[in-house]
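Presented below are the structures under discussion, each in the form of structure tokens.
Please treat every number below as a calculation from the coordinates, not as lab data. Small disclaimer: the values here were computed from a predicted structure and weren't measured. Cβ atoms are built from the backbone, for glycine too; each structure is taken alone.
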Structure I
Amino acid sequence: MLYNLHTLGTYWARSINLYAFMNAAMTKDIPWMKQWHAASRLLERYTRPYSRPAFDLDIEETTVICNPFGDLLCFGTPDPKKPNLLMAAPMSGHYATLLRGTVREFMGDHNVYITDWHDAGSVPLSDGRFTLSSYVEYLQEFIRYFDGDVHLMAVCQPSVPAIAAVALMSEDQENVPRSMILMGGPVDTRKTPTEVNDFAGKRNIQWFKQHTIHTVPLNRRGKGRSVYPGFLQLAGFLSMNLDRHMTAHHDYFEHLVSGDGDSAVQHETFYDEYLAVMDLDAPFYLETIEKVFLDHHLPKGILECDGRLIKPELIDRTALMTIEGELDDITGPGQTKAAHKLSPNTPLHEHYTQKSVGHYGIFNGRRFREEIAPRIRQFIEQASAR
């Protein structure tokens, strides 16, 4: 019912969006109507639908593996002299384009690939369901594409399935990644719990099934699929820092009135990305909540994928680097570092905590470019040398 109401609201907003768009266009060059123009621009952005953004990196994108719930993208033409870097993007509501800055930083000296996850609401039921084990299987398939000649970077949520994938491949004596870089991942959410962890911890899995799972309506390709809607995830993101977002939109209005085009464009670029969200298939979402955030299966040594127990201690050919942000309010300090205790037999260990950054500062922004990325490059070089 909630998804249907949201869809009706979206249809209703289209007429308002058209009205706001026309008003903004007609008042653009009228000096004495600057405030009306700014208000129209703001209303137009409030009521528009936001679809998956483009990477817009001025480089060719090639899909090398295509699957119902996610593809493997390659940026540019691979150079055999450069190390291969596979970025596992989070499946947590936003699209892989959220890592645009991360890709841009490494594509000059690496062959960069990324997991491009699809909106579950657009995947027909005939393509089956997507689970936490499915994520692990997708990662294994993508890793096998490189025959071991790859470095795996998992940003946030995929840290747990990345460990699971490499552990299973290590146990099976397959060619594994040369290194695994985990960035702000919820490996053990019992360490320094955040507001996100506390919210989950105060509820059981039945509460999440009852309050967060809804059915995709008939107007979408995934009609009938049970999902965690992207608009609910977005509401959660916004509520965590509501004051900050309200201030940002007030400043945007002022920038438009004053003619500060650069600041206005910067605001629009950020929110074009931030407001574009996708649905998550219900089994994947609920399993992640239950096994990662509620019952802590991986650190307790009871995580299973398709009936197989995950044994991180068997990872003995893949170097391990973990990165955390001192001010991370989503994945608290210590949660990602816990991977080292779980995987004591990796041939090379390194942990780095970046001062004065939150969750997104781990993989984007000035400190990422100037302080974190150089350390990752150095670690990849060391792992490659081994």
Structure II
Amino acid sequence: MLRFLTAGESHGRGLVVIVDGLPAGLAVDLDRLNHHLRRRQGGYGRGRRMAIESDRADILSGVRRGRTTGGPVSLVVENKDWVNWQRTMHTEPDVPEGATGASRAAVVRPRPGHADLAGALKYEHEDVRDVLERASARETAARVAAGGLAIQLLEALGARLTSHVTAIGELGLSPDRVVTFDEAAALAEDAPLRCVDASLEARMTARIDQAKANGDTLGGSFEVIVTGVPVGLGSYVQWDRKLDGRLAQAVMSIPAIKGVGIGLGAGSANRPGSQVHDEILPPDAQGRPYRPTNRAGGLEGGVTNGEDVRVVGHMKPIATLMQPLRSIDLTTLDAAPAAIERSDVCAVPAAAVVAEAMVGFVLADAFMDRVGGDSVALMRRHLAATTQAVAARTTPRPGAR
């Protein structure tokens, strides 16, 4: 079983993640892992925090001489902004000697759309900062570090992963526009929004500028595409083993994600079956049954069918508005404008990178469940055997009609 836990606050000393269950012998490319962390900080519409932080993960355990040992891998991502928050976020009962930064007042005006109010009531906090520091999307840097390891395991097993932005606000690709893996993978890493339609991307950036000028925020949608996924990951026999359900939960757990789709997703509900289900045709040149479409997003009945896995996420606008919405002061219960924290105008491209990490982690665990093995070398041998078994099942037999 592959799993991870994160710890840390947005303005604390840093973020920590422990990844348990990785097989031994995985070659770890720390530069590539940190490349994913830099990608998470990019995209048009990000705020001033991204100019302060330059995220980098350091491995503390579980890797020796560049390869995993089979033990838990622990990583830390330091917060450079900690120097400005020591007098507010110190762990000691009193402000320690030499602490730097300002002593900030308690946060008592919860933001609509954030965990502020529900979290303060649940944990009986008087200062909402105790909630927002942990509920912050800053935590996703630790997820990207964990997912970066999982993605390297997927690549070692022949799968590849990418993402692209499909919509910002009301502007989006046509529902009938199918973006191939190669199209999305070819997008420049420094593209403003990593949208395959350049003219649409220009209109999206202008829409973000407009929202910023109005003190508002924007959400949008993205798609994660995984190619090279074999038949048989996941299961239909129990609800909690269905891979589409596990992927949906993983992506839905990302802050501000309010909807997840597989393949056509919600679009499946307003089409007839003839325009939803993927026909199965005789084997192609690769010797496997051919699908002219992939509306199911690579999953049927909770099991991968050999097509690309396609997961769509829908992100709501960020809850911090520079023109704040109405709220209350928790100390007086009087009406008051919501608190303002340093924030982004739009973070959809960053959310897509986090979704890559979450999808990659779930698929890596599904690979381990399917083929087993405590080392990468053993997993490869098992995968080859299961792939051959599937191929034998779908290869025409001599004399068969």
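Taking 0.9 as the value of distance in nm of label points 7 Å out along Cα→Cβ at positions 24 and 264 derived from one of the structures shown (I, II), identify that structure. So the calculation was done on I. Each of I, II could give mean projected area of the Cα convex hull in nm², but the derived value 23.0 comes from II.
Taking FRET efficiency 1/(1 + (r/R0)^6) of positions 104 and 296 (r between Cβ atoms, R0 = 35 Å, to 0.05) as the criterion, the top-ranked structure out of I, II is I, with the highest value.
Looking across I, II, the calculation of mean count of other Cβ atoms within 10 Å over residues 160-167 that yields 27.5 traces back to I. Each of I, II could give helix-only ellipticity at 222 nm (-39500 (n - 2.57) for each DSSP H run of 4 or more, over all residues; to 500), but the derived value -9500 comes from II. With respect to FRET efficiency 1/(1 + (r/R0)^6) of positions 96 and 112 (r between Cβ atoms, R0 = 35 Å, to 0.05), the largest value across structures I, II is given by I.
Assuming 2.5 is distance in nm of label points 7 Å out along Cα→Cβ at positions 280 and 312 as calculated from a single structure, say which of I, II it is. Derived from the structure labelled II. The maximum of FRET efficiency 1/(1 + (r/R0)^6) of positions 32 and 168 (r between Cβ atoms, R0 = 25 Å, to 0.05) over structures I, II, that is, the highest value, falls on II.
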